[in-house]
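Participant: As structure tokens, here come the structures.
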Structure 1
Amino acid sequence: MNAYLLAGTVLLAALFPLGLFAALAPPLDGLVAVQLGATVCTLVFLLLAEGFGRSVYFGVPLVLSVGSFVGSLACARFFDRLE
């Protein structure tokens, strides 16, 4: 186990408090937690790809980073209509 895999595991454990906060917080605050969780997931996937030494695995975090940004903008727009 190298440092990249260890760092990815630690960041993966950091997703639990974010999920708990997103479930219990008001919708807009929960959206911020989900966006931060998507950023942490992107970093986890990048660290795991580097840790395993497989360059083909770098495509997943690239798509996740763009998709999470666009998805959070769409959710923010729909939450704006609800209030």
Structure 2
Amino acid sequence: MVEGVNIEVSYEFLPDWWGNGYASEVIAMVLDYALNELHISKIIAETQTANIASCRLLEKVGMNLERTVQRYGAEQAIYAIEK
């Protein structure tokens, strides 16, 4: 892996599919595969701090808040998980 390059997981579901647990199930499986099969040592995700549901989702799948930044006109939360 190139030094200083982050591997990011990203997701987007249509509102009709929110709140059914699909996102946490899929993201957990993607993270498991990336960490254990692809041997990626660190994965990040970014969401607006105002998106409380997305922040909770990232925490639910084992990601930890690493830092916040101002970007795209709003405060962003950078989450990470490491093997």
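A short reminder: the numbers here are calculations on the coordinates, not readings from a lab. Just so you know, these numbers come straight off a predicted model, no measurement behind them. Cβ atoms are built from the backbone, for glycine too; each structure is taken alone.
Participant: Which of the displayed structures (1, 2) returns the greatest value of volume of the Cα convex hull per residue in Å³ on calculation?
Facilitator: When volume of the Cα convex hull per residue in Å³ is computed for each of 1, 2, structure 2 gives the biggest number.
Participant: Supply the structure label, taken from 1, 2, corresponding to distance in nm of label points 7 Å out along Cα→Cβ at positions 7 and 71 with the calculated value 2.4.
Facilitator: Label of the source structure: 1.
Participant: Okay, moving on. Among the shown structures 1, 2, from which was the value -9000 of helix-only ellipticity at 222 nm (-39500 (n - 2.57) for each DSSP H run of 4 or more, over all residues; to 500) calculated?
Facilitator: 2
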